[in-house]
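Once you scroll down, you'll see the structures, which are given as C-alpha cells.
Just so it is clear, none of the values below were taken in a lab; they were calculated from the coordinates. All figures in this text were calculated on a predicted structure; none of them were measured in a lab. Cβ atoms are built from the backbone, for glycine too; each structure is taken alone.
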Structure 1
Amino acid sequence: MDYTTLVDGATLQQHLDDPAWCVVDLRHQLADTGYGERAYAAAHIRGAIFLHLDRDLSGPMTGTNGRHPLPDAERLKARLGAVGIGNDTQVVVYDDAQGMIAGRLWWLLRWLGHTRVAFLDGGFPLWQAEGRPVDDVLPSRAPTQFAGSPDPRMLVDAATLLASLESPELCLIDARGPDRFRGENETIDPVGGHIPGARNRFFKDNLEADGRFKPAALLRAEYLALMAGAAPAQVVAQCGSGVSACLDLLAMEIAGLHGARLYAGSWSEWCSDPARPVAR
C-alpha cells in the first residue's frame, strides 16, 4: 500500500525496519536555523534521516525571490538520492511545528513526480507522547538514484498571479496567521498585509488540538465553504515564503480536492516589489 497524504504512528512503527521506507526529520525554527539539527542529534524517530529547510529544500535568495525559494530540481534530486531516497521509496516526513516545515518536502516530492510521501499525523510530539521508539543514532542508508521532473502545472509565479488578481477564476488562499494576514504583528517580512483578494486559511486550522489532521469530511466542508464555488484547480495557496502553504495543499488532498497550485515566492517575494498591490 502506498501512503500519499497521512500515515499514523502505529503504521510507521511497523515499518521502521523496512528498507523501502525512509523517515525524514524536518524540524526547524525560522528564528533559530540550527535548532533542527540540535533536536535531531538529541533524539529522533529511530532510523530517521535529517534534511534542512534552508540548505536542502530551498534555493539561494536574491532579495526579490522570497525567503525560501524553490531549490534547483537537479540539486534536490541529487540530495534525495544521496540520502537514500529513490523512486520506489515510501517517504514519511515529520516535524514538531504542526507540519509547518514537513509539508514542504511532501510538496517538493510530489512536484518531482513522487507521490509515495506521507506526513506523520501528529508529528514528533504525538510520536513521543505515544511512547514510540526514538534514539540518537545516525542511520546509514545506501545512496541511490532519484529520477523525476518538476511539474510546472503545480506552480504559479508572481507575474501570472498579478495578471490574474481581478479574475473570477482565481481563488487565492493565504496560510499565514490571521494577524499577519491583516498586516498586524509582522515581524518576519518588511511589509505587512496580504495579496489583494486573498482568503485566509491559517495552516494550523487544518489540525485538531492533538496535532492530528481533522477528518477528511470536515476539511472538505471547511475548504468548500472558503472556496465559495471555486474549483480546486482555481485555488492558489501561498503563505510567507512557500512553506506552510504546503500544509493547506496537503489538507486539500486529504479532503479529496485535487489540483490546487502553489505560489512558491509567497508574501515575502510579493512584498519585495513596491509596485505590487497590498491589501490590509
Structure 2
Amino acid sequence: MLNNMEEMIKTIELASDQILSEIDGPVECLLMLGTGLGSIADKIELEFRFPYEEIRGFPVSTAPTHEGNLLIGKIGTKRVAIMQGRFHLYEGWTPSQIAAPIRVIKKLGATRFLVTNAAGGLREEFNPGDVMIIQDHINMTGSNPLIGPHDDRLGLRFPDMSDPYDKNLQDLVRKLFTKYDIKISEGIYIGITGPSLETSAERRFLAQCGGDAVGMSTVMEVIAAKQAGFQIIGLSAITNKADGGPDQRPDTIEDVLINATTAGQKILKILPELIEDWCK
C-alpha cells in the first residue's frame, strides 16, 4: 500500500514537471468544465493544449462532450488552466484517479478552483437552463478520494469540509449575475455515481434529504481540492427537471446538452470579471 502512495506522488510530480517544463510559469486558477459546458473554453486566450492522453498518469475522459484537453492560457490578464472534460466514477475511474488532476494542477501554482457541472433540478421551481450556485454538497457516492494511505504532501489527513464552497466568492458571483440581470439560484448539490439517471422515487428522496440539484460529478474533485488548500466556487447548470413529480418526463442526453449550453452562456457572461476580481 505504501508503494502505491509513493507511485501516486511520483506520478503527480512527473505530470506537473512535464507541464511546467513547457508552460514556463505558474497558473492562478483552475476551471473544470462539466457536460455540455465546453464552450466556456472559448473565453481563453490559448497558449498551450495538452491532450489528457499525453499527460503522464492522467485518466482519459469517455463522457459525452468531454473533449479531454488541459488548456493553459489567459482570461483577461489572469493565467488559468481549464480542464476541458472531467472523470467520473461511472466510467470506472477510482476516486484517487479522479482527484489526481486536481493535485497535478495544484503543483502548477493554482490556488483557486471554479468547478462546473450539469445537474438535474430537484426543486419544482428550477427550470432547465438555470444556473445554481453550489452552497454545499452531500456526498452520496459512498466513496471518497482520501480513503487509503495518506501522505502529508497532499494536505491534511482529515480536512474540514464544513464550508467547502467559499461564501465570499458566492457573494461575488451573486453580484455579477445580478449586474447582468441573469436569474441565479442557490442550493445544495447531491453527488451520486450514475450512470443511470435517478428514479422518480429517488429524486423525491434526495429532495427530502436536503438536495436541490443532483449530478454524477464534482464531490470527488472538491474533496481533493479542499484538502489541497484551494479556494472553491461551484456552479451547476440545471439541465433537466428532476423533481420526481407526477408529470416527470423522461430525460434525453440531447435535451441535457442543449440546456447545459444555455446555462453555459450565462456563466460565460460573468466569467471574465469573475476571474479578474477573484485573482486580484
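Things to note:
- Looking across 1, 2, the calculation of relative contact order in percent (Cα under 8 Å, 6 or more apart) that yields 22 traces back to 1.
- Computed over structures 1, 2, FRET efficiency 1/(1 + (r/R0)^6) of positions 46 and 126 (r between Cβ atoms, R0 = 30 Å, to 0.05) reaches its largest value in 1.
- The maximum of mean projected area of the Cα convex hull in nm², for residues 62-173 alone over structures 1, 2, that is, the highest value, falls on 1.
- Identity of the structure behind -7500 (criterion: helix-only ellipticity at 222 nm (-39500 (n - 2.57) for each DSSP H run of 4 or more, over all residues; to 500), calculated), options 1, 2: 1
- At a computed 1.00 (FRET efficiency 1/(1 + (r/R0)^6) of positions 134 and 190 (r between Cβ atoms, R0 = 41 Å, to 0.05)), which of 1, 2: 2
- Distance in nm of label points 7 Å out along Cα→Cβ at positions 54 and 158 - structure with the largest value, from 1, 2: 2
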